[in-house]
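What follows draws every value from the coordinates through simple rules; no lab data is involved. Predicted model, so just to flag it, every value in this text is computed and none were measured. Cβ atoms are built from the backbone, for glycine too; each structure is taken alone.
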Structure I
Amino acid sequence: MPISPLSRKQAFLVLNGLPEIGPVTLRRLMDAFNGDPVSIFTAPANRLRSVRGVGQKIVNTLRGWENHFNLQKQCERMERSGIRFVVAESDRYPPLLKEIYDPPIGLYWRGDYTLDGPAVAIVGSRTTTVYGRRMARKLGRELAGSGFCVVSGGARGVDTEAHKGALEAEGKTVSVMGCGMDIVYPPENFELYNRIARTGAVLSEFPFGRRADRQTFPMRNRIISGMCQALVVVESNLSGGSMISARFAAEQDRTVFAIPGRIDQATSRGCHQLIREGAILLSKPSDVAEELGYLIGNSQTSDATGATPTGPELSQDERLILGHFQGGEILDMDRLIDLTGKTSPELASALMLLELKHLVVKRFDGTFEAIGEG
């Protein structure tokens, strides 16, 4: 029975779910066919083989894709679960993730949150100490409360505590899974995933049915670091998966932080090694905002020609908030809530962006004051 032609959306979904075709090869195929996924399935075999990394085995997989991927079943399960497939060309796709060497061509996405603000990854050991769990939760809570989205992998230990801390602050958090969205791993985090999806997002590049293994976790780690401006390693031994995440972050030109620990503790050795290699020693959550604010501030001082720009672009919420500081007003969070009608997490996120753009400063007493022109 002949197969109906694939739509563009279906073609992306099938390409992402086929075995033995990794993200680098998929990117080469997309580039070779001018970003048209449908044409990849209809192209002559010799045209496919002309793409670097594509041999006869991949050609056969593309030709007989229906033997490797049940499109109808996948779509039905997505619809039942409230999950959509966000392709790289979509506005919902994390913008920083598009910049890495091997971005996924799409992500299975559960939740209404779109990652469009500053994000920090918090990663660490699954077998963490009491100190590590406490630091991860505190860091997640304070960063989320300051307007950062906290990104982690939903694993036991540091990941779980970072997500919980962000939820306690009523901030945003995203969990990137190392398996298909129909598999909860670890199983005890079932309710945590549901809580994250209600206000943030749970996502994965893997199709339904794909179980976690030695290959999926490193692939997951490159997404965690790739979608964030910075990555913090809380605890890790020298061979831990968090060290892989830190390597990815460095290759992706992200800022890497590490929290020091006891010199006789195995789960601190990875962090100490990263600090020796140039990672920033993190002593308090505000170190992250200060470092990223410095970098963003420097990047806005001039353009490629050396000319001074007219000023940073502002969102509608940022303009609304900044307008209430006209005339030298000094306002606290409660007053801003009354004036703008925004929730505390919405204000925290917008104020953090205004601080990073050097337009608003937080005073020692917790109030805010404008330091630039809106």
Structure II
Amino acid sequence: MITKKNNKLHQNRPEPIITDIDVITYKRGINPEIAVDDLIDGYYVLILDSYSSGLEILNKLKKRFNNNKNQSFKEQREARSVFREISHRLLLVVNNNKLAVKNAPEIGWFKILYPEFNEFLLPFTQVQGLNSSWQWYKKGISIPNLDKKIHPYFGTYFPTRFEHIELFDDWLKLYKGEKKLAIDIGIGSGVLSFLMLKYDFEKIVGTDLNPNAIIGLSKNPNSKIDLIHGNLFANCNLKTELIVFNPPWLPASHNLDEIDKAIYYDENLFNHFFDEAKKYLKPNGKIVILFSNLAEITNISKNHPIKDELSKNKRFEKELFIQKKVSKSSNKTRRNQNWRATEMVELWVLKFI
């Protein structure tokens, strides 16, 4: 079931370029290094011939930003931000729901997300994101401890690491509380809700500020999951015995777009969450939060928002805290990820004081 206020949701999508802009055209025979120089100098470069030309230019651009192993987590994040800004000036034409270059992938999102446009421009990197998303959506993604694949809608968060999912599954096996109703804050692609259904919860209310999460899950509705579009508890007017929250793990250092909000949190998020949780939690209910020490061990932040809540306010107390070590990073990654040696995912269970 979806609440009535979700019936007119506008889905998020990469913003199409439909106004006239000055571009430098590129086709095979031109030195790709020249195109890279043009991008860095602030010009838009439009690929006219083949999809592979865009890949070649992006690879050349990445080499200019080739992070060495000695860069800190913060330095790597800053470099990726600059690369993202520059690479967004490399463009492709979308015409009649297809890319107007040779050997381009078929991407079904064009028809779904841009039904009102016959022709427009998109940054090459955003096209890559749409292509990857379309493959995930069509083929589905296997999640540990779930007996079904998920099919994440475009722009919807889904886990790519699974230690926190395994931690939550282990906790659910031992959960002895009521299972009449749970609220899943930031339901995303629905993984936590599907896990709770596996353990016989009767009803789940899933909220999400991202309309694409609500739209995506509504494509394959489940009678035991009610979906509400809105921030945090979205004024759901319910009292529950269990609130589940898998918030972003890193504090924001830049303006956030919709997908970023699943990865980075603003300074007010946790205080608002805990303040609202008081109104929706039954006296004997519990809050389960999945988190990580990533911001602490990478020196992004000295503050841990859950520890801060418990030490500074008298609203909740810790009932349980368990951790799980994350797996080692792939040997293929070029990034310095030495922090993985000390990174831990966390499961917190809180209750009223």
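Of note:
- Comparison of I, II - label where distance in nm of label points 7 Å out along Cα→Cβ at positions 154 and 218 is highest: I
- If Kirkwood radius over Cα pairs in Å, for residues 34-121 alone is computed and equals 14.6, the structure in I, II: II
- When helix-only ellipticity at 222 nm (-39500 (n - 2.57) for each DSSP H run of 4 or more, over all residues; to 500) is computed across structures I, II, the figure -12500 traces back to I.
- Structure (I, II) behind the derived value 24.5 of mean count of other Cβ atoms within 10 Å over residues 138-145: I
- Origin of the value 0.9, where distance in nm of label points 7 Å out along Cα→Cβ at positions 178 and 202 was derived from one of I, II: II
- When mean count of other Cβ atoms within 10 Å over residues 106-113 is computed for each of I, II, the largest belongs to: I
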